[in-house]
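Structures follow.
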Structure I
Amino acid sequence: MVLPAFPTLVQLDPALQARLKRLAAARHRTPHWLMREAIAEYVDREERRHALHREAAAAWEAFGATGLHVSGREVTAWVQTWGAEDERPAPACHT
């Protein structure tokens with residue numbers, strides 16, 4: 001189900017409003033278009049950041065429950081073989 005767009009009032013101080021208008025004119029866009037794009041990019045970035053935090057918390061919880069891990073040295077040694085003839089597979093998790 002797609003909800004209809006709804007108008008939202010955003011109050012900007014005069015200096016920011018002037019900057020927005022100048023940028024919009026330079027980009028041949030409307031200030032409204034720039035604000036929509038900026039808000040969409042911000043929301044996308046924050047959703048990804050939130051997902052990363054959830055994944056990190058889940059990984060930490062799994063580590064606490066199982067003790068399975070790969071050390072930084074093991075990862076570094078593996079990454080250093082990338083692109084080489086003797087490229088190694090990813091190290092296995094262990095306790």
Structure II
Amino acid sequence: MKKYEVMYIVNASVEDEKRVALIDSVHGIITDNGGKIVKVDEWGMREFAYEINHMTRGYYVVTTYEAENEAVAEFDRLMRINQNIVRYLNIKLDEE
């Protein structure tokens with residue numbers, strides 16, 4: 001399995017309980033497709049450098065995980081269509 005890191009921003013208007021469920025479901029996409037969550041780092045609510053879709057704040061989460069290509073493709077597909085995810089960036093980490 002290859003190592004990846006994803007940073008995503010959850011819409012600030014999502015309530016705390018629903019945000020926790022959303023984060024769990026995002027991580028569930030990875031684990032349901034044979035991946036493994038290595039580390040989750042929640043940065044919390046932060047101001048944007050510029051306005052995105054009339055929003056100025058978002059809840060930042062950084063997750064390191066291991067997965068195969070099929071799991072990453074499914075993760076990308078589901079992140080693109082999720083209305084509560086403002087932005088996300090998925091990168092492959094170097095092999096050590």
**Message:** Once distance in nm of label points 7 Å out along Cα→Cβ at positions 12 and 36 is calculated for all of I, II, which comes out largest?
**Reply:** II
**Message:** Quick check for you: by relative contact order in percent (Cα under 8 Å, 6 or more apart), which of I, II is greatest?
**Reply:** II
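Quick check: -0.62 is what I get for log10 I(q)/I(0) by the Debye sum over Cα atoms at q = 0.10 Å⁻¹, calculated from one of I, II. Which structure matches? If you can, show how the numbers build up before the last one.
Numbers: I: -0.62; II: -0.25.
Clearly, the read-out refers to I.
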**Prompt:** With helix-only ellipticity at 222 nm (-39500 (n - 2.57) for each DSSP H run of 4 or more, over all residues; to 500) derived from the coordinates and found to be -21000, which of I, II does the value describe?
**Reply:** I
**Fill in**
Computing distance in nm of label points 7 Å out along Cα→Cβ at positions 28 and 52 for each of I, II, the value 3.5 comes from structure I
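Read-outs throughout are calculated quantities, based only on the coordinates presented, and are distinct from any laboratory measurement. Please read these numbers as outputs of a predicted model, since none were measured by experiment. Cβ atoms are built from the backbone, for glycine too; each structure is taken alone.
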